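A.B. asks: Next up: some structures, all given as structure tokens.
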Structure I
Amino acid sequence: MSNNTQNKDLSLWERINQDQALMNRLHRVVAVGVLILVLLWLFFPIFWALETALKTRAVTVQSPPVFWGFDVQWQNFIQVWTETALPTYIFNGLLIATVTTILSLLIGVPHAYAISMYQSRIGDASLLLVTVTRIIPPITILVPIYFIFSSLGLINTKIAIIIAQTAFLEPFAVWIVKGSFDGKSSSLIDSARTDGCTKFQAFYKIMVPVSLPGIMSAATITWLLSWTTFLSVFLLATGPKAQTVPVGVFALAQDTFTPWNLISAAAIIGAIPSLVLVSVFQKYIIRGLVEQ
């Protein structure tokens with residue numbers, strides 16, 4: 001009888017384990033299914049843009065949409081590169097994003113260091129100001145900036161866009177870099193001062209190198225934000241001379257007969273620098289966000 005009871009207990013535990021294993025498999029199937037749906041939702045616009053870029057204009061406006069069976073038009077990429085101002089837009093975007101990133105870091109890294117390492121009322125007020133500037137809608141500041149730059153004759157110049165974007169993105173760089181500095185011990189500075197370093201030497205010889213991943217993260221994200229900025233460029237640049245890819249692609253859509261195939265081709269070409277940057281520096285982006 002004892003053996004029968006033990007067998008029943010074993011059988012019960014086996015059924016419980018089987019049910020648990022079945023539930024685990026079911027959970028994995030559901031999780032994988034949800035992940036696949038999310039990936040499809042995320043990548044479908046990219047697929048749609050690439051497919052549209054390979055169609056003729058006539059095919060792009062057909063209803064219902066045509067997903068296959070059309071003649072692939074690789075020359076759309078050549079056409080949008082040679083017949084529009086896309087090369088100028090890309091050059092402007094690369095220049096503006098790079099200079100904006102450099103200026104944001106040159107100002108933002110010492111700013112973040114001062115807030116993080118030297119607690120004071122001025123530092124607290126500065127941190128509050130940084131937080132507020134990240135909350136205020138950009139359009140509320142861009143309108144007066146437009147009139148100021150207009151009075152100075154800086155409308156449709158790259159320097160106006162660089163100044164405006166630096167003003168908006170420097171607080172963001174401060175926010176990221178400060179998180180990196182906050183994780184460092186002040187004993188590093190004390191040791192450097194004991195060894196004869198000035199405060200400035202302790203900053204750029206000790207704190208900057210050990211906080212380099214956070215600074216690289218700030219640089220990468222700042223560059224990406226500048227590259228994709230639309231509103232400031234749209235307001236301050238009135239022609240291809242200073243316009244960047246987002247505004248240039250938008251300008252293509254203002255034609256009477258919208259060439260959706262060329263717009264999609266331009267958008268894909270314009271996304272290449274961002275994709276390359278994210279691929280190369282993705283670990284810095286993730287690390288910088290995790291440190292916040």
Structure II
Amino acid sequence: PASDLDIVISRYAEPAAEVARTLDTLLAAESIRTLPTRRVLIYNKNTDTADFERDLLTHLTSNVNVSCHALENVGREADAYLRHTLQNWDNLAHHTLFAQAELDGFSEVVPWIEKFFVPETGFLHLSYEGRMCANCAHCGSWTDDPNVISTLFSLSNPTRQCRNLVWTFRGQFIVSGPRLRANGKGIYEQLIQNLTDPGNAMHAPEYVGGVWHSAQHDSVNDPVFGFTVERFWGILMQCSEPRVGFQSPSALAIMRRPTWLPGGYGVDLAQCLDRPREEL
């Protein structure tokens with residue numbers, strides 16, 4: 001593996017000083033700070049990559065390997081995540097933290113990572129969830145074309161019935177290298193095409209103009225399908241279970257597992273592990 005942890009950031013216009021503060025705070029989290037090797041890879045979807053990288057390194061105080069990569073501004077943050085995965089397929093980190101340059105709920109995300117990110121982590125969401133769907137056709141206040149949801153679900157869950165879908169939000173999560181590779185390259189290549197090819201069915205009037213997306217404007221820069229992918233990361237990583245959906249980075253959830261209470265709140269309750277731990 002390239003490192004114990006890669007922090008992969010999708011950035012468009014967020015100021016370098018703010019991104020540096022975010023990275024310094026993440027890198028200081030105990031479960032990240034103690035890792036032997038860490039890298040930061042920033043995928044910049046603006047035209048200022050050289051200037052941004054220079055400013056970022058000026059403000060960043062952490063001792064960490066940082067690289068900035070220019071990407072075309074298409075496909076939202078999912079495009080950056082997917083391309084990173086494919087380009088580093090044979091050398092993925094043990095774990096990758098994916099996030100946009102401005103993390104949502106940042107003050108609660110850091111203690112969440114400190115409490116729940118462990119070597120056995122398979123998929124750990126870093127955003128509020130709390131919304132679940134009984135099946136592909138009934139998804140509450142937010143939904144998409146049931147046929148699209150069913151197709152997307154079956155990509156990484158071909159033998160499972162489409163039920164108990166747990167949405168993720170804001171495109172921020174930690175996932176293990178084995179879990180990323182479990183899907184195979186073809187799924188990620190297909191999703192990139194769905195997001196960025198203007199001739200793809202996910203940009204056709206029948207989809208973007210349907211009842212599910214009638215109030216949204218679609219473009220390859222900001223595809224409406226990108227919002228669906230954002231909600232599907234846990235499902236794509238085979239981590240869509242009600243027990244996970246009931247937990248989220250909140251002050252209450254963090255308080256329920258104080259560090260001094262062994263076994264008080266098992267780390268498996270809020271995430272999917274790649275292998276069991278003897279003590280949870």
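Every read-out reported here was derived from the displayed coordinates using simple, explicitly stated rules and does not represent laboratory data. Bear in mind that the values here come from a model prediction, so they are computed numbers and not experimental data. Cβ atoms are built from the backbone, for glycine too; each structure is taken alone.
A.B. asks: One of I, II was used to compute distance in nm of label points 7 Å out along Cα→Cβ at positions 210 and 234, and the result was 4.5. Which label is that? Please report the intermediate quantities before stating the final value.
C.D. replies: Working: I: 4.5; II: 2.4.
Source structure for this number: I.
A.B. asks: State the single structure among I, II that was used to calculate relative contact order in percent (Cα under 8 Å, 6 or more apart), giving 28.
C.D. replies: Details: I: 28; II: 22.
Source structure for this number: I.
A.B. asks: Ok, one more. Which structure, out of I, II, was helix-only ellipticity at 222 nm (-39500 (n - 2.57) for each DSSP H run of 4 or more, over all residues; to 500) calculated from, if the result is -10500? Present the calculation step by step, with values, prior to reporting the outcome.
C.D. replies: On the way: I: -25500; II: -10500.
That value comes from structure II.
A.B. asks: Quick check: 1.43 is what I get for Cα Rg over 2.2 N^0.38 Å, calculated from one of I, II. Which structure matches? Before the final figure, lay out the partial values.
C.D. replies: Values: I: 1.43; II: 0.98.
Of the structures listed, the value fits I.
A.B. asks: Out of I, II, which structure matches 2.1 when distance in nm of label points 7 Å out along Cα→Cβ at positions 138 and 154 is calculated?
C.D. replies: Among I, II, the structure yielding 2.1 for distance in nm of label points 7 Å out along Cα→Cβ at positions 138 and 154 is II.
A.B. asks: Out of I, II, choose the structure whose coordinates give distance in nm of label points 7 Å out along Cα→Cβ at positions 106 and 226 equal to 1.1 when calculated.
C.D. replies: Details: I: 1.1; II: 2.0.
The value was obtained from structure I.
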